[in-house]
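What follows draws every value from the coordinates through simple rules; no lab data is involved. On a predicted model such as this, the values are computed, not experimentally measured, just so you know. Cβ atoms are built from the backbone, for glycine too; each structure is taken alone.
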Structure I
Amino acid sequence: MLACATDGVQGDPPVFIGRSRQRDMVLARSGRAYRILIAVPPAPPPPQGYPVIYMLDGNAAFGTMTEAVATQSARPEATGVVPSVVVGIGYQTSELLDPVARTFDYTPDVDRAALSTRADGSEWPPTGGASAFLDFIEDELKPAIQHDFQVDRRRQVLFGHSFGGLFALFALFTRPDSFSSYIAASPSIWFGDRAILAAEREFAASLHGRARDLRLMIGVGGLEQTLSSQELEMPGGSPRVPWIEKNRMVDNAREMAQRLEGLRVDGLQVAYEELPGENHASVVPTLVGRALRFALAPAL
């Protein structure tokens with residue numbers, strides 16, 4: 001079982017997520033290290049195997065996704081969510097996020113000159129590792145999961161948030177057969193002067209005339225394009241306004257979903273969720289339940 005919390009009164013036992021395990025993986029070619037968190041349903045797998053949900057930012061979001069799957073899959077006849085294996089892809093850190101590692105792994109390769117000045121004025125860490133990271137998932141992580149667990153290779157879901165949402169779009173646009181469903185939560189479409197749009201156009205052109213069964217959900221919080229009243233009252237809050245307005249988180253997400261909706265005839269099922277009252281952080285737990293019902297629903 002995976003120890004989930006160890007802080008608190010000295011001597012208190014840690015909290016565990018049941019039927020979960022942890023393993024570390026190191027890439028032979030690059031030496032990059034990942035912490036993989038895995039939750040397995042208590043029920044025996046169906047003949048075709050369990051669906052698999054690959055969750056980026058595993059250190060932060062594995063518990064959220066695991067609990068949502070366990071709760072909803074307890075009554076699949078009512079929720080449409082069946083028991084599934086959850087694979088959180090994280091890093092070897094005790095922190096919720098590794099900002100430098102995820103920035104590299106989740107972003108496509110772009111001209112550094114196309115990177116806008118960051119909100120705090122700091123230098124960008126290394127970027128452009130998305131293709132190599134997708135290689136790791138496809139060539140090393142998936143074979144390991146498929147070897148150890150009975151899974152349905154036809155029902156594999158990728159969930160990413162922020163830069164992870166950008167990576168989900170990158171994976172769909174560049175290697176659409178990697179997963180059956182893609183969940184892009186608050187995708188950073190703005191990155192690299194919206195360089196992902198070129199991959200979108202190539203994907204759309206390649207899809208025409210080819211029968212596919214792919215699903216994409218794009219979700220974004222309604223408050224992601226403006227500062228909240230609390231942020232505006234905080235010291236240093238107002239200088240973030242130009243950054244947020246330039247990034248157009250809500251507009252970019254909505255416009256991409258509208259463009260991709262035209263590919264429904266080519267086998268791409270698109271759902272767009274704009275969640276009122278949610279910000280860039282709160283959107284994840286709110287979207288997870290809807291994403292599960294969308295991604296794991298029976299094929300149309």
Structure II
Amino acid sequence: MFPSKEAGDYFNNNVILLKYNLDLEDPDGIMEKYSVRAYPTFVFVDGDGNEYARFLGGANDTNAFLEKTKNALKPENSWAYPEAKLKSDPSYTMEHIRHLNSAYMHEPARELLNKTFATRSVQENFSEESVRLYNSLITDINSPVVDFMIQNQREVSEVMGAEEYRLFLTSKANAQLGNKLMRMDIEKPESVADVENDVIKIVSNPLLVSKYSEFLANNFGHIKNKDHSVIFEHSTKALPAFNPTEINMIISLNASATRILKTAIDPDVLRQRSIALYEIAMEFVTDSRVLENYQRALDRLKNTP
């Protein structure tokens with residue numbers, strides 16, 4: 001199985017290997033039990049099934065993979081180490097949350113964050129370092145952090161800065177709407193109503209509303225009517241008002257119309273509409289890195305047979 005004797009000897013003598021193709025099936029509930037959220041994830045467990053350590057991503061060759069495995073199995077890289085350190089040194093908490101988050105163990109990270117948040121000052125909770133962590137860890141407005149920000153606007157915005165404060169809240173609201181829209185089952189009225197209620201709730205809050213949420217509010221009737229032509233037309237007109245993240249969400253909405261609306265749309269029509277949206281965006285976006293990403297996306301779309 002292993003292309004090198006060293007790797008074979010190590011694995012055969014130290015671990016029992018099991019492979020799961022979890023994007024196809026998960027009969028043993030591995031994803032839920034071990035919080036697997038990315039592929040490939042390598043989880044090391046003891047004889048009782050308790051997780052000892054993990055690492056994400058493969059390696060370029062067998063020796064590199066072997067080194068990653070040996071490193072993961074060192075006592076200082078086991079889960080027992082940070083848990084023991086956490087008990088003796090509470091100041092390690094935020095570092096441990098970052099570690100959990102980097103391992104895609106988002107739920108445990110959020111749970112620990114919610115417990116820790118109430119014990120820290122506003123200055124600590126909304127320092128640049130903390131906000132960077134929140135940006136990757138918090139994906140919607142259903143968080144004690146977001147609730148605190150809304151209830152304590154003046155104090156938090158003074159620490160973060162007014163513009164950063166506003167952008168953080170609107171980005172979390174947008175992410176929530178975008179994610180729920182992609183998961184919405186348009187053939188189930190309760191699913192549609194759930195998303196629509198969120199849209200109404202967000203656009204009615206001046207701290208959460210954005211051009212993207214306003215666009216969804218103005219076009220939700222067309223979404224329910226599965227009228228992609230009108231949604232696309234309105235997208236082209238509204239696009240200059242959006243920031244780059246919102247532009248990506250609008251392009252994704254249009255590109256995913258067949259799945260979201262559950263209606264037949266010619267794939268070439270969808271591709272041409274995506275091309276048109278990117279080309280419009282390139283006329284007014286000034287960030288060079290964003291423009292490079294748009295150009296790469298355009299090249300892929302235009303070279304698709």
Structure III
Amino acid sequence: MIADYFEEKGMECWRSGKNVSRGWIGLQCIYCVDSSNHLGVELATGRVSCWLCGGHGKIVNLLMDIEQCSYGEAKRILDKWWGDDSEVGLRLPPSPTPLPGRVVLPPIIKSWPQKYLDYLRGRGHAPESLIRKYRLMPAHRFGSYGFRIIAPFFVDRIIVAFTAVDITGKKETKYKDSKIEDSTIPPHKCLYNIDNVKNGKAVIVEGITDVWRIGDGAVALGTNKISTPQILQLIKKGIKQAFVLLDADAKSNAEKVATLIAGSLTMEVDIGYLKKDDPDKMGYIDLLRVQKWLS
């Protein structure tokens with residue numbers, strides 16, 4: 001049974017109970033920040049649907065994204081665990097190409113050390129969901145990226161660069177970007193999470209952890225300034241409304257960023273001012289307001 005496959009992969013599988021309809025099994029969604037079991041698989045048809053983010057498709061596409069493999073390989077896995085119910089219907093979001101072009105990643109640890117997972121939990125995240133959604137990777141403890149979590153930048157679901165966040169709080173810089181020669185697009189010309197912007201709206205923040213807090217619709221500059229290529233990315237994505245929400249100590253920079261975006265003549269721009277801290281530490285009520293604006 002396909003449920004046995006998921007359990008063998010170390011994915012918790014609900015065969016009944018909350019969020020699980022009759023004839024379905026439930027999984028933690030790999031496409032969104034799901035802390036429960038909102039991704040359902042219908043056993044009679046192989047239909048897949050997440051009741052949290054709306055992702056939907058066929059079981060074979062889910063296997064492709066779990067295994068990071070071709071359709072043919074996913075079909076062989078499905079034949080072993082399911083049978084011959086693998087006809088392709090509506091596709092789930094396609095898997096990103098891992099390392100195209102000249103992108104060079106630092107050494108990666110094969111399994112996630114507890115210290116790295118504790119960092120994510122300490123910031124209020126469910127590590128497994130966050131890792132899947134943003135394709136995070138643990139950099140090796142040694143070397144220039146030691147004790148950092150690698151966060152790839154995707155453009156059209158292809159990795160073009162990356163940044164790495166310090167998990168110790170002791171390094172000179174919180175973020176360490178990929179070198180220009182190791183990227184296909186320089187990091188300062190990228191917007192982190194641009195692929196997950198929709199509805200023509202974007203919240204402009206500074207760091208990747210701010211994006212992790214807000215979710216889809218938030219994009220990170222990597223600094224408190226915006227570059228022309230980043231503005232062009234917003235225009236290309238069809239953004240009509242932008243909300244600038246930088247760190248509490250960057251009020252004047254937020255106004256400059258908003259002015260530059262508004263100068264594109266294609267967007268309505270507003271500014272949000274935090275009384276203290278950064279967007280990744282803002283209270284639950286403020287977070288809900290931002291997410292409601294994005295919806």
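Any idea which of I, II, III comes out highest on mean count of other Cβ atoms within 10 Å over residues 240-247?
Once mean count of other Cβ atoms within 10 Å over residues 240-247 is worked out for each structure, III has the highest.
Identify the structure, out of I, II, III, from whose coordinates helix-only ellipticity at 222 nm (-39500 (n - 2.57) for each DSSP H run of 4 or more, over all residues; to 500) was calculated to give -8000.
Here the read-out was taken from III.
I, II, III: which one has volume of the Cα convex hull per residue in Å³, as calculated, at 156?
Clearly, the read-out refers to I.
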